[in-house]
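Presented below are the structures under discussion, each in the form of structure tokens.
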Structure I
Amino acid sequence: METPGRIARLFTRLAEAVTGLAGKLRRENPPVDPPPAMIGLPPSARPLWHVPAAHAQDSAERYAESMDYAVSQRMVELGIPDHQIGRPDADHGGQWRAFFPHEGNSGGVVGAQINADAGLFDTDLMARKYSPEIGKQWEHDRLRDRLDQVIAHEYAEASGLSHEEAVQRAAETPLAIREKAKERLRAMAEAENRGKGR
């Protein structure tokens, strides 16, 4: 039978051997640098998502096909005649589009043909165009309400109104747009009127 002193010496020698082996392993395999605090690109090399227009452009390009279908469908639902829905995209191969992912004004009209564009995704667009108050409303509006606003405005322009007249009269559109969109169009007209009164 082992005496307690011999067992203690055995454990001491075992501990010394393990400590020596650990030291040898540390010398032979120096510590690896810790992993970086950040994985991926540093913020300075990432896209500028804090710039709403840049984010809008990226979203528009990624979802261009789906948005083209959605915009066309909404125009059909509102009763826009087929020959007015979309137009050829001359800058990108002449493809017929109702949604232009490479433009950023929210919509456009050429002759009688109307379209929406990447501006639908730009949460800061109306603040730049009208006022911070209008911008805040646009930012919090659903995409479908923004789309109705754009369609009503561009339809008014396609009917022969100037941009300024379309801003003033788009809320009275014969199109069955959502009530929220009509409210926003009225607010834009009021903001435009206040701006002219300065």
Structure II
Amino acid sequence: MPDTAGMRAAVRSELTSINPLDALELQHLGEALAWIDSGAPLFRTAKPATPPQHLVSYFAVVDGESILLVDHRNAQLWLPPGGHVEEGEHPRETVVREVREELGFVPAHEIAAPLMVTCTTTVGLTAGHTDVSLWYVVSATRDQDLSYDAEEFCDVRWFAFSEAPLGRTDPHLERFIRKLRSNEWRERGRDR
């Protein structure tokens, strides 16, 4: 499906559902909305970075006060799993596809609206492009059977929120954990 007005409207709706945590997220939300409204391409068409800004769905797998992070080979960081939104794919569909591809399970619940948005210049082996990332939450348990993609990840590990490796992760993970702790995501889950 081509990059249509309907898909732009769907992505815009995901963005406008977000209640910004702080001034930085408000700035990222404004940048993301301006990008959507500009008519610029939304989806990556060639690896690693064509066009140089594209849409990503991150998903935090969460169990209570714990988060599952992946040791990403290219980024060389501990990150929430996620992936590039494919052309014509709704970002929530990306989450379901990527959970299955990257971790080997199917979410036990419908994917709710994103909790956060960030606009971040990438680092690591494919550094230099901008990911406009919608951050979703997938509820699971720490004993969830996982079959992770060893080509993409060195390891996967559960971390207590207070023990997340903030020195070697996405620069916005600490802020995302603050939003998780605010219980906003639990409220969203009840609204589904």
Structure III
Amino acid sequence: MKKITRAISIIDDENSKDPNFEFFNGEKFPKEFLYSKRMSERLVNFAPESSDIMKIAVRGHHICRWEIPRTEFSNDRKGYLKWRIQLYSYHADKVSLILKEVGYEEHFIDRVASIIKKQKLKKDPEAQLLEDVICLVFLEHYFVDFARKHEEKKVIDIVKKTLVKMSEEGKKAAMQLELPEYTLSFLKKAL
């Protein structure tokens, strides 16, 4: 079995342990397992020539996310940022151990970890690609529910923050997503 196939299989096994579930097309899925599959699908659609490094980074960037709950940090912006920073290292470390187990070389492992940690975002094209895929998956699969739960001002603010993180190619792809008119209007207002 190819190393990438083994690595992704192990990542999927880990994410299948998520005790949180999400329903999609009438089926029940472990939440992070479904999310990681969506990330891989979006990468294939958005950047089909991506390297194995990107395929693994995209698939594993949320690995076992439920193990560090948001509730363990203060319920403010500072707590949110501390949680996110801790998650970056946690995900990178878990994926690095898997890649070592599978037999990847240190430089490959370090590169995947750097992308997952989003080091040099905006300067590193692969870290930016991960961010674009994250934003596109959010807009395509999670934005509608988010928009229904919040007032328009907050939704537009979140969309603006999302778009700032994206490359020009990512923004173009966002405008081509098949979204309900209700949520598409938020994208247009944010732009």
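Matching task: 26 is the computed value of relative contact order in percent (Cα under 8 Å, 6 or more apart). Pick the structure from I, II, III.
Computed on structure II.
Upon calculation of mean count of other Cβ atoms within 10 Å over residues 5-12 from the atomic coordinates, which of the structures I, II, III produces 10.1?
I
For structures I, II, III, calculate mean projected area of the Cα convex hull in nm² and state which one comes out highest. Intermediate results must be reported in sequence, preceding the final value.
Details: I: 23.4; II: 10.0; III: 11.4.
Top value of mean projected area of the Cα convex hull in nm², among I, II, III, belongs to structure I.
Quick check: -20500 is what I get for helix-only ellipticity at 222 nm (-39500 (n - 2.57) for each DSSP H run of 4 or more, over all residues; to 500), calculated from one of I, II, III. Which structure matches?
Of the options listed, only III reproduces it.
Read-outs: derived from the displayed coordinates by stated rules, not from any lab. All figures in this text were calculated on a predicted structure; none of them were measured in a lab. Cβ atoms are built from the backbone, for glycine too; each structure is taken alone.
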